[in-house]
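Q: So, here come the structures, one by one.
Nothing in this text is a laboratory measurement; each read-out follows from the coordinates by a stated rule. Predicted model, so just to flag it, every value in this text is computed and none were measured. Cβ atoms are built from the backbone, for glycine too; each structure is taken alone.
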Structure P
Amino acid sequence: MKFVIEYPIVSDQDGSWLRPDNIVTFAQEAESAGVGALALTDHPAPSRKWLEHGGHETLDPFAGLAFLAAATRQLRVMTLLTVVPYRNPLLLCKSMTTVDVLSGGRATFVLGTGYLRSEFAALGVEFAERNELFDEAVEVLLRVWSGEVASFDGRHFAAVEQIMTPRPVQQPHPPLWLGGNAEVVRDRVARWGQGWAPLLGDPALVRTSRTRPISTERELASMIRDLGDRLAANGRSRTEVDILTGGTGPRLDPSAGAQQQVDAFARLAEIGVTWTHLPLDRSSFGAAIDSLRRFRAEILPELPAPATPGSGHPPD
């Protein structure tokens, strides 16, 4: 099992979370604690209504991840997730490639189609086209990263012999995971994805995200088996794909006992989850640092190590 933390972007609490020195400290403490990745999400133009009903602040994920990468040496940096239709595919490719280069090949990109109609409207992107725009963008990304000169007649752009240099450090491209619970997401993972990040937990958030709910770990296990079948139909194995998610109940309290946390992680690993969210006390910056140190001292030593570096997948 590997662990990811979505870095909290919080303007209050005296601005502690946004001080550059504190961000560096947090990233380095997370790396020392054995956290596998730090993540940032993608909401360039959220509405006030969304923010007042459970939404959250964000930084630009690509600039933020480059900053986190500069402060660390082994920690992976991850978008969780990137809303693909918001950007021209070539601009998106440049941003993603830049993060991979500046991190020395430590970038992972979880991709999604998006769900906030008001944000699509504010950015001038047609919400009804989001799936077509997503599939087109992925086609462009893979073509450009292959080293081809990109000529592409897109829905809203025309590329004529465009090239992308420098190329990403990770070849043929950084890992591309997909976020969401819908059948079309699992089909995309089965065809070309390297990871799946289903959304579990708060039913209200699941409804807002316009994706089907996953209510129990049994249901999650069934969907993971379904993903394995879809992979096999595409000549692939489940060992090729990471699965990132937390439990189906409320997020595990970071004050829970070490054995309770270890048991919760073991249940997820048993059904095929390879990455999960690390419980973190977000009540203050100092409390979060204490959570990381407690994880390193009390919980990490009780966890089994992954079978091989970069793996930890269950057998088929």
Structure Q
Amino acid sequence: MSDTSARVADSTGNWVDTLAPQWARPYLRLSRFDRPIGSWLLLMPCWWSAALAAGIAHEVRGLPLTIILFFIGAFVMRGAGCTWNDITDRDLDDKVERTRSRPLPSGQVTTKQALVFMIAQALIGLLVLLQFNRFAVLTGIASLLIVAIYPFMKRITWWPQIVLGLAFSWGTLMGFAITFGRIDVTALVLYAGAISWVIGYDTIYAHQDAEDDALIGIKSTARLFGAHTHQALILFYGLAVMLIGVALASGDARWPAWLGLAAFAVHLASQIVRLRIHDPELCLRLFKSNRDAGLLLFAGLLADAVMRAA
């Protein structure tokens, strides 16, 4: 198979395709290093939580290291999760135009090789996790159950995006576990807000595959909401902003955090206005733009933490 044909359909011309060694490319594609947006979206709730917890504690000296460790952990654990997802979906991916060029259905790697690679990534994630306190380690390990069951949800429920939200929002709990050695109401409300955000943006993402999913019986909120997607996004994005706002109020956040939340809300609203569910390229662009939305909120929370610690 030529390298051109080995490329994943919705990810071409990236550094993996052009700069990575040939032998490494299928593995980097398995872990989505050719499409890092998912790692950024997994990272955002981690950074939100770390910054909000630091602000509540009035202590930011350990925050830079936590931010770096979260960055490493998010990228390797998202890679492990995607590898697991591709292992469980290898037969389904072969039936979807966008995913049939992935390394497993296209034969670039074997299932055994993918399993070994997944374990290696998980071990790196464990090394990162072990830098934190015992409660944080146990909290991090607890997320693996959700990660393990997520790939099967789209076969049995119209709401797999909820399970994805439970997994991708877990970082909102980790910042509090690291800073305080506990998970309090503020962390749980922030978690609920992040889950609502994930349901929204992954619904947009799922519209890319809605037609193929219907043919092979895969369920999603994109198919469930259909023509009512805009109304659903108003609900879930609105819930996200409201719940995150409750978390900020609970954590006595100051004006920079509220400014960050306002910018986050405006960004989400613009996605709803611009969305055309039958335009796959636009759906992908709007989905990817959620990294910027998350960074706007993080910038406000970080500024708030620094201000409160001064």
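Q: Consider the structures P, Q: one of them gives -11500 for helix-only ellipticity at 222 nm (-39500 (n - 2.57) for each DSSP H run of 4 or more, over all residues; to 500) as calculated from the coordinates. Say which.
A: Working through the options, I get structure P.
Q: Starting from the value 23: which structure in P, Q was relative contact order in percent (Cα under 8 Å, 6 or more apart) calculated from?
A: Traced to structure Q.
Q: With semi-axes √(5λ) of the Cα gyration tensor in Å coming out at 29, 23, 21, pick the structure among P, Q it was computed from.
A: P
Q: One of P, Q was used to calculate distance in nm of label points 7 Å out along Cα→Cβ at positions 64 and 280, giving 1.0; which?
A: The value was obtained from structure P.
Q: Among the shown structures P, Q, from which was the value 0.50 of FRET efficiency 1/(1 + (r/R0)^6) of positions 88 and 264 (r between Cβ atoms, R0 = 41 Å, to 0.05) calculated?
A: Derived from P, not from the others.
Q: Separate question: Computing mean count of other Cβ atoms within 10 Å over residues 136-143 for each of P, Q, which one ends up highest?
A: Comparing P, Q, the top value of mean count of other Cβ atoms within 10 Å over residues 136-143 belongs to P.
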